[in-house]
Structure 1
Amino acid sequence: MSLQNEWQKRDRKVLWHPFTQHQLWEKEEFPVIGRGEGIYLYDLEGRKYIDGVSSLWVSAHGHNHPGLNQAITAQLSRIAHSTFLGLSHQPGIELAEDLLKIAPPGLSRVFYAENGASAVEIALKMAFQYWQNRGEKKRKKFIGFSTGYHGDTIGAMSLSGVELFNQVYQPLLFEVWRAPLPRCYKCPEDRGDCEEDKWQCLAKLKILAEEHSPELAGIIIEPMVQAAGGMIVQPKGYLKAVEMLCRQHKILLIADEVAVGLGRLGKNFACELGFVQPDLLVLGKALGAGYLPIACVMSTEKIFSAFLGKHHSDRTFFHGHTYTANPLACSAALAGLELMKKEKRLENVNARARQIEQWIPKFKQLPIVFHFSHLGLLAGIELIKDREKCVEFSPEEMIGLQVARSARKRGAILRPLGNVVVLMPPLIISESELEELMEITFESINEVGAQFIAPENRA
């Protein structure tokens, strides 16, 4: 038995993996990762894979980066953890200062969490209690978006709109008004009227806001791109229109940038692309630089001030986590922000974005490619069984998983979202490395699609 097979066997005996049907996992030939270097992962047999999804969208600077290693080692020589309840520490203070220097205008306070879902819960509670502290007791409700995704804790699931993840838990969730999000393409071809769809969706959101404004605490949105909902890129001006609606009806705007913040879209924050200033902004994933879990909520001074009161006042924000502002994680995040500037990450992202754009016509020639969504160093390739008749692949056909398996054989790790093949490589990826990833993805989709396409129609 090979070393890889031995560890696969041990895995199957004791583990329960996230988002995994283990009846299939028993037969899956999954890699057991032994180490990483740059954009590459290596399994226990030494096989090399491009990390095409940044280890679930977190490894912005690649693996085993010497600068990040040094920052964590230096902090470890001082202290690994100290509570943030009643105490403070230098990495936590410095990280907050550095984040606020680059944050959208108006944000002035940082509250730390341990992961994105926890940070969403914090933003949810802050928005709710803000209105309670102001004496506006009716403002208890929220608006979320169809196919929005904000995490897997109860509050985050309530705000989310991806039924596959949430439907079994409906009895546990609280009521959220749901607004549609524009999809600028429709069957049978890629020719949806983007402006018309945008204004129709905004009109429906406006009706919700006007009808329920006395009860609304906030609107939560993933700025510019709905990530786990299928890599849905929002049309130009949509995010700004949502912000204007919030201002008109005095509703808090909560920007969930867990997936898209810190350089992924070519700016430090996705809100910059939409020219908006949120009341609360949630960060996670890449904040920890792919090393340690850390997230945060940034708020305006107006929201922060509403929580000021006497000791043990009910105005206090009674929330916290054991590892809030863990010094090691803060040090990794600080080093990651420094690398963003020092190694010119945004410049590379924008150059690689132009490179991806050049591939889009080639992908659209593949018969099973329905749509190619793209912004910054992020892409979603939606697959369809019959483009002309608009027949989708069934879940049982596992088309995304089949493409991921094919890509793995060619040397790339992909993680699909149903029928959408996702590309979110590390921000450090070079021109030649991205070219290889795009070629692998193209060939994998072409190979898998061939079983559904007549020979004369294959690319």
Structure 2
Amino acid sequence: MKSQNFEFLRAKRPVLADFGGFAEQYAHSDPQGSLGKQRAFVENVVLAIYAAYRLQPPLSDNLNDLMSAEPFRQSVPEVVQNKLHVVRKAGNAAVHPRYPIPSQQALDCLYELFDAARWFYLKVDGGKRDDTPTYSPPEPSGATNGKAKEALEKLRLAEAKYDSVLVALEAETQKRLEAERTAAVHATELTQLKEEGQKVATFLQFNEETTRRRLIDQALLAAGWSVGESGKNTEQVKQELPLSGLRSTKSGEGRADYVLYGDDGKPLAVVEAKRTAKDVKEGAEQAREYADALERGTGVRPVIFFTNGADTFLWDDAQGYPWRKVYGFYSKDSLEYLTHQRTNKTPLATVEPSLAIANRLYQLEAVKRVSERFSSKFRKALLVQATGTGKTRVAISLCDVLMRAGWVKRILFLCDRRELRKQADRVFKEFMPGEPRIIVDSNTSSDRSKRIYLATYPAMMQCF
């Protein structure tokens, strides 16, 4: 498949050039298919970097795990990682779309992919910059509906013929990954690789800010927020919102990168986007200033997020919690519940465990100790109990206390075997019959209306 922008890769990486060509052809007619090809492009680039740099792969060959592994992060510049993540996340969203995939998203990702491809060509394959073209966005075919459909069918046929090549390539890749798992590269080599890669990225003059914003846009879309294209405001998400009364600027004026709003028009969260190289604490303090300004103007203190596009942190300072790293932005209903908790949750010390669920002294003591820990602003607790001492009852008793106190909205009960999941389901049904519950599997993984979710570890791995 001849490509408009990626032909410079063909001499050494024909598969990448073909993926680029398919992605360009699908960009307007089938953006979902285009993003799928772009994700495959990223996967092959990541594997090629592992091979070229002799990096030791993680035990899992999942693409996110490969890109999140420390050797990869230590050897590839952050701006290149971010570009690859932009395409990876968009490709993941295209497989199970929660919102319509616009052609503009496929085109935006193509540009990020082209940048990453140029860096890969220069740094990994040792190419010359003069051999890389200036990026040219693919144009719509301009064909009528009938001809456009016919052209798409021909493209699908060409892709089907190409699949056999990809199957052989994937088998070869798996063998190489297994062989590389025993290899190891010294830390100083990784640092040197990253420094050299950063010089190439600087030389190419990448637009890091645009890449970061696209990452953040995708993360917000994944959480169900309506994000406007190219920085446009929506009812739910306002971008570059002017704020006044700031202490950190001479004029007292500034702009919040993103402000997320509830149905009542009040701010639920403020998001500060920082460059990768910036100190996380710097983003935290700036975001807190924006939260102060929004609170003065609306009477509502928003939850604080700050991110560099790759890592995201949440700070619920209104409840006295320190900031912490999270896997993504909260959805609107989760943020609404978080702000609701500020004034409506009950101190855990005032909620007595139900003796109908757990009544042995050591069980009640366990629930009490965990409650004390959570009341002290800790977010994790570990209980170790011997077989036959009622682990399930203690866990469900704790769930009951947290729910009655208004500390939790949804509970995930994880087990390592189906039999334990069935046992937990029976106990929940017996002692908390009024709480809607569901067993997590591929058919129910998108359910958000229940209160109790029961799952085995394998089921969670398959669904998420």
Worksheet entry | With relative contact order in percent (Cα under 8 Å, 6 or more apart) derived as 20, matching label from 1, 2 | 1
Worksheet item: One of 1, 2 was used to calculate Cα extents along the principal axes in Å, giving 73, 57, 43; which?
Response: 1
Practice prompt. Rank structures 1, 2 by distance in nm of label points 7 Å out along Cα→Cβ at positions 206 and 350 and report only the one at the top, that is, the highest.
Written response: 2
Worksheet item: So FRET efficiency 1/(1 + (r/R0)^6) of positions 54 and 214 (r between Cβ atoms, R0 = 35 Å, to 0.05), computed for just one structure, reads 0.65; which one of 1, 2 is that?
Response: 2
Fill in: Winner on FRET efficiency 1/(1 + (r/R0)^6) of positions 78 and 198 (r between Cβ atoms, R0 = 35 Å, to 0.05) once structures 1, 2 are ranked, highest first
2
Worksheet item: Thinking of 1, 2, which structure, once mean count of other Cβ atoms within 10 Å over residues 22-29 is computed, gives back 10.4?
Response: 1
Response to the item:
Note: FRET efficiency 1/(1 + (r/R0)^6) of positions 62 and 286 (r between Cβ atoms, R0 = 41 Å, to 0.05) at 0.75, derived from one of structures 1, 2, originates from structure 2
Discussion item. Given a value of -17000 for helix-only ellipticity at 222 nm (-39500 (n - 2.57) for each DSSP H run of 4 or more, over all residues; to 500), calculated from one of 1, 2, which structure does it belong to?
Written reply: 2
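Throughout, read-outs are computed from the coordinates displayed, never taken from laboratory work. Note that the structure is predicted; figures quoted are calculated from it, not measured. Cβ atoms are built from the backbone, for glycine too; each structure is taken alone.
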